[in-house]
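J.: Input: structures, listed below.
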Structure I
């Protein structure tokens, strides 16, 4: 284990620890009021549950993920993807509704959201599939298999309806495909086929009776000037987020002293955790947090560039896209630059399924960092011999 730890990317590890602690502190502060007044549970209810998720994720990451060589992912990613597809179908029969979407399975001790596992499953599957495809020089049409599977997952998520999750999945698959070293003509053909599939898919959703285009979902498309629409649900949430930013100023009102968490922001410990952070700790801390995220993304790219295998590089690029999309959609949503879609922030927002996937996929990146350094050591020994 010491040998593995020595080869890990220490920056990513430190980031995961610091941001997990910061997230726990902010969740305790942001959720304490709503836990009592809205959910009638202990003020520390969400904090304790998040702590359990994080500890369990670090345990699995350190003692299992770090020890599994990535060449084994070719089989494991297939099993993982098959399991996720099964869970997504299961949601329609046994899932429960929360936040207007039937996206969760009640496991008793844990509410599982298969959509989050679908994101990481697609990253791992695409990386393994395209490494094999490129090496074997398969025809271009063969390379559309992951896209077809991704479209099935996209529509399963969209029909829940979880528009934010579907958009993130589409973005991960689209940009990861563009990273694969295909010929330019093949990528142009891919965009053409994707355009046709999108038109057909929208038509199917329109005539399938899906709730994706119901009045609640369509209302989210009205996102500009939120404070002029204060009495509307989307305007109310985002405007109160603006008030939180304004209250915080440069240095904040102090940890635990937010006024907006007193039920003004309905999702203060999930989607709107960042406005609460700025209100309590100030804009300066908020900017530092953003730069921290940017540095994490930079480190992932550095590891990707040091990879010997296409599989490992694609996993890193897919992880980069996954985290970047979550950051952009969340920040732009709370700033009323795009429609609000209910996308959480990595580490900071409450959510067991989401944060578990973020932590574990980052441990996969750490495993890749270990393999990069092992390859480097082998090259150095070969030069000496």
Structure II
């Protein structure tokens, strides 16, 4: 698979213990050394002209980009992976839409060769880590932009889908009949179950966590809201979750709500929920595949159905970095953690999300204005996008 046999990166490098002024060496797609002098105050990074080196972004919720949707098949998924790599995302989960089960099966069969462990990575593309099965095990009352093909999950059906392509994360609505007792079985089978697209109560959310759910899918969006006498799924997430996704475009979630989640959920990590509209000009695009696909319109940075419902996003994670630092006031190290190491830890990945000896040589190099300068995916130099969202 493509990688640069040997290379080095110099700059202000975010290592496991903080920023250092030094160099990172890599060979054969792996980091072989990181050395430098500790930087006491990361605020000084913005006063210097030295490049800033961060771990490559890890996005656990990606539907599409560059005009393509992952459910369109392997060729489209490769184009999606190239688009996001050019924006600094070095590893991702291919995320499905709710659709007739035959379409889901067809999509996973096409994606399987790309996302299995050890699969060859296309040149210039991010690494696919597996599948996030966002549909079809959702509440019909909280579909959001998902088509109306929700169904009940069974362990046999999930295992059959997993045989087509490795599923890492499953979103489901715990209040759907049969789902709550299934959560423990799915967890024991190695899946990370997330509560999402749910009209359940606060008690349903708490019960799902007790049963083994690991987190919440795009917190605040497509779930019963917080009210002082009916805290809903949002209340369960804010009160009890260790992990949850946040779409960090500052449109899908108001900055004030994003700050609440950042304070409340220790393992909050940022995702794009990107659609085919990511990296594209304003216009019409599709979400999903086949007869069940939704037509969406990108305008002014948001993606919506014809009725105005938000439908994923046009976000790329280089823009999310700017939003976290400039929009929400996070320190650069903390913002980077929410875009890389937290997601890596959530999936149990020990060789990604950090710039340390032995880890994958996945790097994002930015200037002091957080503009993308360079991207390395497993040591391969990828041309960065110059038209960041």
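Coordinate-derived values only; no laboratory data. These numbers come from a predicted model, not from an experiment. Cβ atoms are built from the backbone, for glycine too; each structure is taken alone.
J.: From which structure (I, II) was helix-only ellipticity at 222 nm (-39500 (n - 2.57) for each DSSP H run of 4 or more, over all residues; to 500) calculated, if the value obtained is -23500? Intermediate values should be presented prior to the final figure.
T.: Working: I: -23500; II: -7000.
Attributed to the structure labelled I.
J.: Suppose you compute distance in nm of label points 7 Å out along Cα→Cβ at positions 107 and 163 for every structure in I, II: which one lands on 2.1?
T.: It was calculated from structure II.
J.: When Rg and Dmax of the Cα atoms in Å is calculated, the result is 19.7, 59; to which of the structures I, II does this value belong?
T.: On the way: I: 21.4, 74; II: 19.7, 59.
Source structure for this number: II.
J.: Another question, then. Comparing mean count of other Cβ atoms within 10 Å over residues 11-18 across structures I, II, which is largest? Don't skip to the answer; put the middle values down first.
T.: Numbers: I: 15.9; II: 18.9.
Between I, II, the highest calculated value is found for II.
J.: Another question about this same structure. For relative contact order in percent (Cα under 8 Å, 6 or more apart), which of I, II scores largest?
T.: Numbers: I: 26; II: 22.
Max of relative contact order in percent (Cα under 8 Å, 6 or more apart): I.
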